[in-house]
Structure I
Amino acid sequence: MTDNVSYVFDDAVSTIRLERPDRYNAMTPEMWRAVTDGIRRADEDGARAVVLTGEGELFCSGDDIRSLADIEDDRDARALADTLADCFDAIERSPVPVVGWANGSAYGGGFELLMAADVTIVPTGTTFALPETQIGAIPLYAAKRLTLLVGRQRASQLALVGREISAERAVEWGLFARAVPEANLEAIVAETVAAFEQSAPEALATTKAWLGAPLRSAGERVGMRTGLGHLYAGDDAREGAKAFLEDREPDFAGRRNTK
């Protein structure tokens, strides 16, 4: 764990909490690795369920742009791709069901974390978006999963256009399980966790594996590393991160630099 991610195992339930509210729980590489470690540790601890949540106003605002600005070359970019892919892979492949408990809105990688959970419950009135392309980046996990989850046209609205959608619409599209009033959120999460605790662990693990198998494709890790490495080592990704930090519109070179 890090100072910004906590892990608590209590009464057969592991709770992983993002704890960087002053930065809207923006994810650093260390935080991604801590979530990965927490998911794996839950299995080792014999947890019957994992609850993934956050502290503060937002569940997660996405990646800390400073981490993207620190990328200097293809090797750095591929290392980041591996860090992100490790986390999503751990969530998908863990035999322990993961419950996403959104304490607020989520964007970018935070939205993707909630997508990756087995059952995600969000507060009504919250919003979600994938703004990565607007800063020269890509939604790594969503780009691989969204078409199968919601269809190509809806996936394009989210991943290409960067459309912001409501909690209710996200449930309608099948991205989350339920949207409930904030006052009821904790009780619904507890009810979901209790259902997992009452089920046979091996049966849950096998069912989860079968449900997730159609989403994964052979060689996708190599594709993620190659694609992200090429993109994040390029001029547009650096310009996007720099423009974000300087609070200005980016000047993307795009295809002008490909010849």
Structure II
Amino acid sequence: MNEEHLTGIYGIFLSDGRCYVGSTAQAFKKRWNEHRQRLNKGNHPNIHLIRAWQKYGSEAFEFKILETCNIDKEEIRILKENFWIGKLKPEFNMAPVAGSVKGIKRREETKKLLSELNLQHWKENPRPTGYTRPKKIADAISKGRKGIKFTTEHIDNLSQSLKGRKSPRKGVILSDETKNKISKGRSGIPRKLEDSLKAAESNRGRKRTNEQKEQISQALKGKGGKIDETQAREIKSSTEKTSVLVEKYGVSRSQINHIRSGRSWGHI
């Protein structure tokens, strides 16, 4: 296998003709080595391949390059991989189509086994401190995931799985340089009304220190007109007519409406 730097679609073939079809954004040789390493250790995520590997031995398998292509974009990878899945009908693939886990039926004991195998793998093969992906791989992942929209069910599942988990970023103090980069990157991005309402609801009842209040006040100077946070809270909770509030606080009707809807002072 001399194509050390090529990427694309590959197959792992058993001597009886059965196979597994996959794709890789890294070199074919490296991907095949990863498969063999995990199959030899018995912690490969594909239980069908593990059983066949243990039954027939590594000598009965052959790695074949099916198509060399640039698969930086996720939609191209899925399209190419599904073409070969449809053509070869691979018996060892867990999912019937690429890019989706739909159709995979696992027993509870299988799920538990896969979880234990993955934990064991990362325990035995921890990433070194300060590990960063090669730029080519990072760019390919970034491009491939752009435009992906999660279903409501998927978002709920992610939310449930993260409940109670301590964030690795909690307590991290950002440098002024990092803060400025984040601020510059988000500058000019309009906030949707539903996002403002969510932010307002999540911040409702939250107690801020005097220092935080002063920072917010300074940041909003020149942006929110002639009112402060206390007045904004009064406007938001008031049941008086807009015309009365305009006269009372000396601001425009649009500013009153923005405060009430959460588009302005959405943090309160």
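Taking FRET efficiency 1/(1 + (r/R0)^6) of positions 18 and 122 (r between Cβ atoms, R0 = 30 Å, to 0.05) as the criterion, the highest value among I, II goes to I.
If you work out relative contact order in percent (Cα under 8 Å, 6 or more apart) for I, II, which one comes out largest?
Values: I: 20; II: 16.
Going through I, II one by one, relative contact order in percent (Cα under 8 Å, 6 or more apart) is largest in I.
-0.38, -0.47, -0.94 is what came out when log10 I(q)/I(0) by the Debye sum over Cα atoms at q = 0.09, 0.10, 0.14 Å⁻¹ was calculated for one structure; which of I, II is it? Derived from the structure labelled I.
Give the label, chosen from I, II, of the structure having the highest value of FRET efficiency 1/(1 + (r/R0)^6) of positions 42 and 210 (r between Cβ atoms, R0 = 30 Å, to 0.05). Provide the component values of the computation, followed by the final result.
On the way: I: 0.90; II: 0.00.
Largest value of FRET efficiency 1/(1 + (r/R0)^6) of positions 42 and 210 (r between Cβ atoms, R0 = 30 Å, to 0.05): I.
Assuming 13.5, 41 is Rg and Dmax of the Cα atoms in Å, for residues 58-145 alone as calculated from a single structure, say which of I, II it is. Source structure: I.
No value in this document is a laboratory result; all are computed from the given coordinates. On a predicted model such as this, the values are computed, not experimentally measured, just so you know. Cβ atoms are built from the backbone, for glycine too; each structure is taken alone.
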